[in-house]
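Pasting the structures here.
Quick note: the coordinates plus some simple rules give every number you see, no bench work behind them. Just so you know, these numbers come straight off a predicted model, no measurement behind them. Cβ atoms are built from the backbone, for glycine too; each structure is taken alone.
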Structure I
Amino acid sequence: MKNDTKLIHLGRGEPGQEGTVNLPIHRASTIVYSNVASYLSRFDGERRYRAITYGANGTHNARALADAVSELEGGYGTVVTGTGLSAITMTLAALTRSGDHILVTDSVYGPTRKFCDTVLTRYRVETTYYPPAADISGLLRPNTKLVFTEAPGSLTFEMQDIPAITESVHAHGALVVMDNTWGTPLFFKPIEHGVDVSIQAGTKYIAGHSDLVIGMITADDEAIYRQLFDATRSFGDVAGPDDCYLALRGFRTLGVRLRQQQENALIVAQWLHDRDEVEQVLYPPLPSDPGHAIWQRDFAGAASVFGVTLKTADSSAIEAMVNHLGLFQIGSSWGGYESLVAVNKTPLERAHVHWDHVPLLLRLHVGLEDPGDLIADLEAGFERLNGKS
């Protein structure tokens, strides 16, 4: 099946749900058994990873969502977590132990960096941050357990050569983990490019409606999947059935939403690129972006979120521009149907390439509104920026 067909037909649940288009919500904490033997064997063998044994271990909705995402990713199995961040933290906790060393891209999502710098350090796991475009072969140590990637990176949207990284890391005997929230399995399939663990914040595009938080971790083989599964259950990290239901509902329209939002984002990004007030549009699909060649080679499409730096150093003027936008609401998430703008102070927290040449870095998420209306909203904002309104 092609991806669009998979989105509609995967994750329908087990046989016996006749009569409903969507898998019903299974709300449960206690699961009862018909006899002692079935109760005592509920964790035996493969049942440990498939049976519905207790609400805190997930219900039919979580299992259906995990099966759908795993098939779309092309992985062995998927674990569903309570948030996108917990998908990251659970992965790092499951795959490292005291004395390990990990490499993390310097453009990583801020909360991931915080987890590495605060929690992992308490457990004697050392983190080294590397420039996103760097050749990491010289940074690998005997105790390097995994390399964490994110392409493009948060806020600055720097690309990474994932196939080159996986080749180098696997030759060393370590694992590659990727936060693929931006690309989703529709526009980039990490496992096909050698990644061992693919992470998504389903909060963003899979949910699609800005009304839930959820995460997914997909492993490329059985052993890693079981490590991840056992770790999330040990930490008590599970997504509720209502959120899994909503995520599966969003999953059905992922393809049409992504393609339309990509089209809208390209129109808006190109318009911004041509504005005199704009220093740079940080968006790999644009030929002017430093990561364009890698994006064009590896990706089948682009997300609808990108960065913008302005030439002015007048923070008050930028605030005047943003504060009165009508369609771009100020918010820190993305992936929903609505357009958003986030304003980030610099310098950003970086170990290598520092972002301190502009006072504020804008991040725009383009929704499903008409791009002409979005451009008119931004044009009025530039009028305010220039002191003309």
Structure II
Amino acid sequence: MRPWGTLVGVRPSKQLHKLLDEGKGYNEALAFMQQHFRLSQEKFDLLWQVCLTERPFLRESSRPKVFSVYVGIPFCPTRCLYCSFPSHSLTELNQLRESFVEKLLFEIKATGQMTKRLQMAPYTIYLGGGTPTSLIPEELEAVIAALQEAFPGKWREFTVEAGRPDTITPGHLKILKQKGVTRISVNPQSMHAKTLKIIGRHHTVEEVYQAVKYVREAAIPVINMDLILGLPEENAAMVAASVRQLLNFTPENITLHIFSPKRASRYYQNQTAYSLPPDSEIFAMQKQALALLSPQYRPYYLYRQRNILAGLENIGLCTTGHECIYNIVMIEERHHIFGLGGGATSKIINADLSLTNIATPKDVRMYMERVEELLERREKTLIKALQES
């Protein structure tokens, strides 16, 4: 039996949160999860730690008139081997970038007008993608200025997932600092040049160092860095070496992903060309990585994915007091999230904690054609949920 037993969903923590809502303690919750899901004690203890960390943020954010905003920027320098996210290579559709930004500014303004009419309060803002820093600095500045005008007030957190080190410039960071960004992601995925080439990244390891240097010089408070465990031709020793290099940067957040073959990815279309590590090596990778990180970092959220290698999980870790609040509310789904831009998903939470997902088209051309229709559907769904809450 695999460590997660019969739990197959993306969000196993939701099961434990239900038990905590009922007032169950550690022993009672453990017995229930083992009886009903055959969950290993190791994974229950991980869930327990994550859920206890999340509870204060859920209490703070789980109110009908509080919301977060996710903005999807569906452009990247290149498409990575494993990627199934909505993104277009800049070499493919860069000519649509300006038109996309114009339509996004319209959607931001309209959504702000809606939340003002409904007397709602913004909580966190997250720019993801794709790669937001694929926009030129002036475009990025226009998007952030529109967000600040549409959703006035003090945001609890403001993240920009710059992601690709080769897109992060001092010009971008000057704007991000001026606009009050509190968290930025610099995601190497691996610190080995051979792996970066295999997965289709066109940046070097040296550019990762340069990007982190730029972010630290800009004095943005929190850096997140991602690694993917189980990439083609990597082993546990290589992962450990990547983790040690990330520790040299002292990022406040480190996210450990496990490779998950996606149908929409380039990998899936040509699987026989790549050699993935066996399950035993994946377990060793995660064990070594967590052992290196555990003295300074603790898990604060997790999720799973279909076909994830070795049946494991993706774990977000942080130093004390540096949890990414957006990640928590997005995973636990007790809080309205308005997804704007390409490939984003809005989550409208109902009074019984069920939800309605409204997905924006991944194709940037379809997004631009359907913005008005999506705005209307989002507002109708939201008003119904608010009336019933």
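Tell me which structure, out of I, II, gives 2.1 once distance in nm of label points 7 Å out along Cα→Cβ at positions 11 and 107 is calculated. Display every interim value, and only then the final one.
Values: I: 2.8; II: 2.1.
Source structure: II.
One of I, II was used to compute mean count of other Cβ atoms within 10 Å over residues 99-106, and the result was 21.5. Which label is that?
Details: I: 21.5; II: 18.2.
Working through the options, I get structure I.
Compare mean count of other Cβ atoms within 10 Å over residues 123-130 across structures I, II and report the one with the greatest value. List each step's numbers first, then the result.
Numbers: I: 17.5; II: 25.5.
Once mean count of other Cβ atoms within 10 Å over residues 123-130 is worked out for each structure, II has the highest.
Assign the value -14000, calculated as helix-only ellipticity at 222 nm (-39500 (n - 2.57) for each DSSP H run of 4 or more, over all residues; to 500), to the correct structure from I, II.
The correct label is II.
Ranked on distance in nm of label points 7 Å out along Cα→Cβ at positions 219 and 235, which label among I, II comes first with the largest value? The partial results should precede the final answer.
Details: I: 1.4; II: 4.6.
Structure II gives the largest value of distance in nm of label points 7 Å out along Cα→Cβ at positions 219 and 235 among I, II.
So if we calculate Rg/Rh (Cα atoms, Kirkwood Rh), for residues 67-250 alone for every structure here (I, II), which label has the highest result? Please report the intermediate quantities before stating the final value.
Details: I: 0.94; II: 0.99.
Largest calculated value belongs to II.
From which structure (I, II) was FRET efficiency 1/(1 + (r/R0)^6) of positions 3 and 323 (r between Cβ atoms, R0 = 25 Å, to 0.05) calculated, if the value obtained is 0.05? Display every interim value, and only then the final one.
Working: I: 0.05; II: 0.55.
Only structure I yields this read-out.
Of structures I, II, which gives 11, 31, 28, 22, 7, 1 when P(r) over Cα pairs in 10 Å bins from 0, in percent, for residues 19-130 alone is computed from the coordinates? Could the numbers behind the result be given before it?
Details: I: 11, 31, 28, 22, 7, 1; II: 11, 25, 21, 25, 15, 3.
Source structure for this number: I.
Tell me which structure, out of I, II, gives 2.8 once distance in nm of label points 7 Å out along Cα→Cβ at positions 187 and 275 is calculated.
On the way: I: 2.0; II: 2.8.
It must be structure II, since only it matches.
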